[in-house]
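The data blocks that follow each hold one structure.
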Structure I
Amino acid sequence: MEYSGFRLDQALAKLAPEYSRSRLQHWIKEGNVLLQGKPCTIREKVWGGEKILLEAEPDPCETEHAPQEIALSILYEDDSLLVIDKPAGLVVHPGSGNRDGTMLNALLHHAGELSTVPRAGIVHRLDKETSGLLVVAKTLTAQTSLVRQLQERSVKRIYLALVHGHVDRDGTVDIPIGRHPAHRTRMAAIAQGKPARTHYKVIDAFQGCTLVECSLESGRTHQIRVHMQHLGHPLVGDPVYGSKPGKSENSALLASFPRQALHATRLSFLHPEKGELMTFESPIPQDFAALLERLK
């Protein structure tokens, strides 16, 4: 047997690559896997010829959310995935203070089969007030593939951000991000955090602010917002990491923008089934575009 001497969870990961290792381990612990007709443990070894029965099922805590009829801007859809252009103001996943009315609820209404996929197929998120592109998996196989691509940093995500101050050159921020030691709802650039790298490029300059293009090598919570604040150029309209605009002819205009000026404008990944490179673009939304027009 090719996997003789492997632990059961290791062998299952090879035999059923459409499921993540952690999910397989959970099913073993819950008794959803039988080895030779008997319950088993993760660390049991297989030697060849054994009969393994796997009963795959969704986690109840991941399927308890109700479908809700909420409009979605779907740029692409097939049997494996959807690409969504999320508007600012829409929460991606239910959480404290946002139990419903989220993109997850909308996805469950749009495609009922997503109730069998963890988190309704959501593999990465955008903050509530950030607009732009998200890919959603419609099957466990597609979800596993997309999560692995994210872990391997092969998913390309490009953002447009309007930041305070004058950014005079392109650059890279390579500083770990972790939970703020004093304010637990915030993130911070701290040595004890997880590795995070953001590349930024100057696109246009205005009085008191700069439009930059940011690309991520990692995907930490609030990464662009935290990294640009660390540079001394917080995002315009950011209620958490922002600051009052410096004195300029645009000060009042920048102060009046009601959300962080951040838009996920381009997304590239390999199709989980076809292996083809897929690239999508989203134009700057109306509120952001109107702000840039007034700045000009």
Structure II
Amino acid sequence: MKYGTGLQFFCKRYPKRFYDVGIAEQHAVTFCGGLAAMGQIPVFAVYSSFLQRAYDQLIHDVSIGKLHVILGIDRAGVVGEDGETHQGLFDVPMLTSIPETVIYSPSCYEELRLCMKKAIYTNKHLTAIRYPRGVEEVSFNCNYLSTEYIFMRNNNSDTLIITYGRLYNEAYKAQSILAGDDINCDILKLTKIYPLNRDIIDEIKNYKRIVFFEESLGSGSISEKMGSKLAESGYSGDYSRVTADGYIKQASVKACLDKLGLTCEKMAEYVQKRCMTNGKA
């Protein structure tokens, strides 16, 4: 799998630090657990859909022993032409069910580097870094990076968009589209998506309207957990979320995201409808 995960360059530069176990994800996770138990810091690069096969090993060979293993989850989210079986929509619901797991979902290459450094040198247990298939597309200012979360505020709006990963690029463009229609909205970009930061709930519960766009299966998603936390805090505003609800057929990434309502145009359209229903921002 070194070519599929892009590790052929690492392999050539550090041949003694690279192991290719093929498409044997269960063995790979247990192997990582063994390395971690001996004081090493293993990083396992794996497709999101392939990681599903190793759920048992993640629990019993890594998490229970509180071992420091890092998952580089490639093909996270929609993968398009790779097809229905490769859509990376299940890793978030799966990993959030494993105690003490930390999950990052960076929005660009530089943020990915920051998350990798933190995963290696700061985190102590099972840590996952999710990233999509394809090349980087960035419309936003890459000077605003974080391994936690960032608010992009806009004229004291009472409408908030929450998202993470590459969808932040779409949300950033949607914010401009909405501004053209005199709808101001803030954006909360999550980088560490799990566990949820309690401070976030306190910061967002005063918004009149919150919309969470997420490239994940809805059941067990971060947006579902965020909604539960908001309800527990007594939030009485309008909270809604846009996620995948089932398997996604093969198509281009753009077509898949458009069908799910996760392109900038569809995000803007959805927020406009929420504003019309509940009063303009």
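Just so you know, all these numbers are worked out from the coordinates, no wet-lab data involved. Because the structure is a prediction, the values reported are computed rather than measured. Cβ atoms are built from the backbone, for glycine too; each structure is taken alone.
Quick rundown of the values:
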| item | result |
| --- | --- |
| Which of I, II yields 17.7 [mean projected area of the Cα convex hull in nm², calculated] | I |
| Among I, II, structure where helix-only ellipticity at 222 nm (-39500 (n - 2.57) for each DSSP H run of 4 or more, over all residues; to 500) as derived comes to -5500 | I |
| Label whose coordinates, when relative contact order in percent (Cα under 8 Å, 6 or more apart) is calculated, return 14 (choices I, II) | I |
| Winner on mean projected area of the Cα convex hull in nm², for residues 34-169 alone once structures I, II are ranked, highest first | I |
| When distance in nm of label points 7 Å out along Cα→Cβ at positions 50 and 114 is computed for each of I, II, the largest belongs to | I |
| Per distance in nm of label points 7 Å out along Cα→Cβ at positions 154 and 202, the highest-valued of structures I, II | I |
| Entry that produces 49, 33, 32 once Cα extents along the principal axes in Å, for residues 90-241 alone is calculated, selected from I, II | I |
